[in-house]
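Take a look at these structures.
Bear in mind these aren't lab numbers, they're just calculated from the coordinates by the rules spelled out. A quick note: this is a predicted structure, and the numbers were derived from the prediction, not measured. Cβ atoms are built from the backbone, for glycine too; each structure is taken alone.
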Structure I
Amino acid sequence: MNIRANIYKILFLSLISVVVSALLMTDTSMERFVGGALISFVLLFILYKDIMRYRPSYISNYNMLILLCLMIIGTVVIGRTFGYFLEILSKGLGIVDTDIARYGIPIATGAMFVTLLFDFHTAIIFSFAISLLTGFWLQDALYPIYTFAGSLTAAFSVIRCKKRSALLRGGLYIVYANVLLVLILLLANGELFTVKPGYAVILAVFSGMSVSAIVSLLLPLFEYLFKITTDISLLELLDLNQPLMKTLMIAAPGTYHHSVIVGNLVEAAAEAVGVNPLLARVSSYYHDIGKIKMPEYFVENQSIAPSKHDKLTPHMSSMIITNHVKEGVELAKQYKLPQAIIDIIRQHHGNALITYFYQKAKDQEQEKPVAIDEYKYPGPKPQTRVAALVMMADAVEASSRVLNDPTPARISALVDKIINHIFLDGQLDECELTLKDISEVKRRFTYILTGIFHKRIDYPGFDFRNENIHKEPAKIDKLKPEEVGKASH
């Protein structure tokens with residue numbers, strides 16, 4: 001089976017290599033075509049091996065594999081198209097040396113796309129392969145230096161891209177890099193003090209701005225077609241004017257507040273274990289949206305009145321509680337949330353047991369056994385580190401609400417107990433969290449919760465435990481200045 005899979009991969013690489021070679025050909029020589037195909041195969045094989053070593057999930061995911069091939073072919077097509085039209089433009093402007101048109105080709109477009117849609121590491125090896133391919137295409141040993149430097153600049157400029165306006169800033173960085181490299185290359189060729197530098201600099205500026213324009217135009221299309229979640233789209237989901245967020249705030253304010261705190265916990269832990277903190281926060285905000293359907297059956301939204309579960313059987317209560325995961329997934333699909341968030345909504349309880357109603361059922365049905373599977377969430381267990389962080393933060397935040405006198409020591413003990421229970425229950429078996437990661441998560445959770453539950457001193461002149469407090473105005477005017485200062489904290 002592995003031999004067959006490897007054969008298929010080699011055939012696929014060969015096909016892409018032939019396509020790339022055909023696109024790069026400037027003459028009809030069969031010898032040059034075969035040589036180009038072999039060079040393309042070697043470079044793409046290096047790219048493939050690097051991805052298999054560091055990001056094997058891209059190869060197993062057909063969507064990502066097709067997108068990566070599209071990035072390779074698309075970058076070559078952009079290069080050939082811009083090269084053709086810029087050469088015609090150069091001739092029209094009376095520029096004798098039309099080779100200068102190559103400095104206006106926006107090859108860095110591919111690297112910027114790969115950074116945004118895949119990751120920075122993949123963008124580096126992608127830039128390496130594409131730059132060498134452009135050198136073969138133009139038969140210029142120095143041109144790959146220009147394209148590689150521009151591509152790396154493009155990749156660096158959007159590592160933490162969270163606004164679409166940041167793409168324009170990335171284009172400016174590419175302009176700076178292109179202009180600098182153009183001057184260096186002209187100096188290396190002994191052409192710096194000719195008529196070339198003016199035209200070359202203009203083309204270098206055009207190249208950088210073209211990269212921003214192309215990426216800004218096509219990025220939303222790639223996000224939609226290939227269901228990819230970028231930091232830009234994640235940031236847009238944090239907008240409180242999003243329909244789901246508005247509904248959650250109004251229909252289930254307790255759940256919304258809980259989700260915000262879970263977001264704080266998960267974001268801090270995500271930074272510690274090296275996963276995307278923005279994805280962690282956004283997932284936390286949406287992980288309980290299923291509670292919008294029946295908010296009054298969840299304790300954080302209940303008032304002082306008797307619980308609605310008092311009139312239900314334990315099994316019915318369990319069904320309502322577990323159903324919020326299914327409802328959340330359906331709402332997320334209805335509002336077209338990214339697949340990564342939908343997966344976390346589905347996995348954030350794993351197949352954990354709803355202990356309270358299971359124990360209640362056992363107490364009521366003492367004469368016959370209770371089916372434990374009827375009191376478990378449907379699963380699956382968390383498949384990613386972000387999903388595991390949301391699970392742990394969700395449980396820790398909910399448990400912290402029942403702490404009496406939440407001192408740092410008690411908070412630490414609670415966090416340790418809850419996360420150990422999740423670990424021993426096997427909920428973290430299918431994600432990539434290490435014991436070191438879990439230890440760091442505990443430390444971050446404890447730090448954040450200690451900050452949330454910090455003590456405050458009594459406000460002078462007020463007794464907030466007194467029901468008649470409104471009848472006893474505080475005598476702030478009689479306080480000493482330093483006491484007023486303490487009262488404000």
Structure II
Amino acid sequence: MDWTDLTTTLFMAVYTFSLVMVSLYGLHRYVLVYLYYRHRNKVPTPAGQFAEMPRVTIQLPMYNERFVARRIVEKTCEIDYPRDRLQIQVLDDSTDDTCRIAQHAVQDAKARGFDIEYIHRTDRTGYKAGALANGLRTATGEFVTIFDADFIPDPRILKRSIHYFTDPKVCVVQTRWDHLNREDSLLTRTQAIFLDGHFAIEHVARNRSDRFMSFNGTAGTWRIAAIRDAGGWQHDTLTEDLDLSYRAQLRGWKFIFLPNLTAPAELPPEMNAFKAQQFRWTKGGAQTALKLLPKVLLSRAPLKVKAEAFFHLTCFTMHLYMLILVVLMFPAMWLRTVPLEDGFWRSVFDMSVFTLATLSASVFYIASQIELFRDWRQAFKFLPMLMALGVGLCVSNAKAVFEAILGRQSEFVRTPKYGGRDAKEALATVAPRPRKRKRNWLPYIEFAFGIYMGFCAVCSMLQPKLAVTTGFLVIFAFGFFYVSIMSFHAQRASEEGREPVVPSATVKSRT
């Protein structure tokens with residue numbers, strides 16, 4: 001075998017392996033939809049009712065949330081729960097005038113008789129996980145409810161969820177996220193459908209089929225004893241919520257998910273904020289898999305739990321497989337390197353890949369929209385955009401995976417919240433602070449991939465046998481162009497706007 005044959009064989013192996021793995025994770029989507037429809041009627045009910053409402057601590061972690069800090073404090077005070085059984089903690093790690101805004105909101109609430117305290121840290125050790133753990137030191141509740149700063153909790157959320165804890169095995173009650181700015185833009189509409197699939201199908205399928213699910217970091221309530229039993233909040237991953245969820249379930253604790261009880265929140269309105277959020281979730285998921293997947297597979301959990309945990313914790317690898325397929329697209333077209341020659345079995349292979357890798361996502365997201373809104377048209381209309389955005393993010397998310405595998409540590413980058421304001425206009429209201437900017441090279445690579453995919457699309461039109469792929473290649477090209485151009489636009493808006501400034505007033509701190 002000469003070098004040409006060896007190179008072709010190696011290329012065929014890598015390309016085919018990536019296709020098969022994308023198809024395998026596509027098959028897993030079908031499994032989730034099947035589990036959802038099989039178990040959706042197993043609606044959880046409380047084991048009983050508390051004769052006396054238990055004491056609950058509500059934690060509001062925030063970092064530089066000047067546009068939403070007062071709102072979350074005020075909305076939390078509107079929660080319908082006995083005031084003498086409720087404690088509120090504002091966990092503020094901010095370095096801007098959020099400190100002043102949050103303090104004033106806390107003072108106003110305290111004057112109205114609420115048991116509320118303002119806790120400010122100066123070092124951000126452990127980031128959000130560190131803030132939550134720090135707050136637990138002085139928490140007086142038996143249970144702790146967490147809301148990120150951009151959420152608007154339903155006033156009935158505690159009364160409708162607390163009684164599930166009458167089952168002593170329950171450690172978490174998670175509610176479904178809703179979206180305040182779903183209709184604002186193409187980006188927010190697409191994000192909303194992505195998250196709808198996660199909450200409406202994935203969570204229900206896993207929870208009601210007795211498989212492991214994850215706490216989403218906010219809009220849910222924990223039994224504090226379970227947090228401590230599972231080892232507490234740890235900050236060696238960027239997804240402290242996923243990490244604690246699996247540790248608690250490995251200890252035998254039970255989760256409850258309530259899809260009909262919602263907590264509206266703000267979707268990232270601009271591309272760089274969305275990419276930063278996806279980067280954090282992807283890298284944190286990979287870190288959690290490296291940390292906990294061996295323990296799950298070696299545990300005494302049922303086989304169905306281990307199998308689902310494997311797909312759940314390794315779903316980040318899809319970004320790597322997609323990037324490989326994109327990089328190898330033109331060589332595959334040029335060499336026509338396929339595992340099977342033309343004929344019946346080649347047709348079977350192509351149709352199988354298409355059905356598993358592409359149609360599975362369509363079925364998954366359409367099912368979520370039908371279940372939430374009884375409307376399949378919305379998801380169907382946005383399917384090309386869902387595919388384009390998913391592919392367009394693969395460069396950034398693949399970088400996140402590589403950083404996790406290499407053990408490279410990075411800061412917990414918060415997702416900016418603007419309280420419904422335009423991002424550029426919001427930044428323009430903040431006092432300027434000069435800061436040296438590091439050039440972000442990812443949008444340039446994403447734009448180059450857009451050109452590459454466009455070239456592949458043109459080439460496919462010149463070969464009749466590849467014409468069926470043209471539509472997908474055009475979608476891929478659009479995805480890379482959309483992500484890169486929107487990233488450039490967001491960066492320019494940020495540069496034209498103004499950066500937050502550290503407040504001059506001294507803030508009383510307690511760690």
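Structure above, values below:
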{"quantity": "Distance in nm of label points 7 Å out along Cα→Cβ at positions 302 and 334 derived as 2.5 - corresponding label from I, II", "calculated": "I"}
{"quantity": "When mean projected area of the Cα convex hull in nm², for residues 110-357 alone is computed for each of I, II, the largest belongs to", "calculated": "II"}
{"quantity": "Entry that produces 78, 55, 43 once Cα extents along the principal axes in Å is calculated, selected from I, II", "calculated": "II"}
{"quantity": "Which entry (I, II) yields the derived value -22000 for helix-only ellipticity at 222 nm (-39500 (n - 2.57) for each DSSP H run of 4 or more, over all residues; to 500)", "calculated": "I"}
{"quantity": "Computed 3.6 for distance in nm of label points 7 Å out along Cα→Cβ at positions 62 and 150 - originating structure among I, II", "calculated": "I"}
{"quantity": "Top of I, II by relative contact order in percent (Cα under 8 Å, 6 or more apart), largest first", "calculated": "II"}
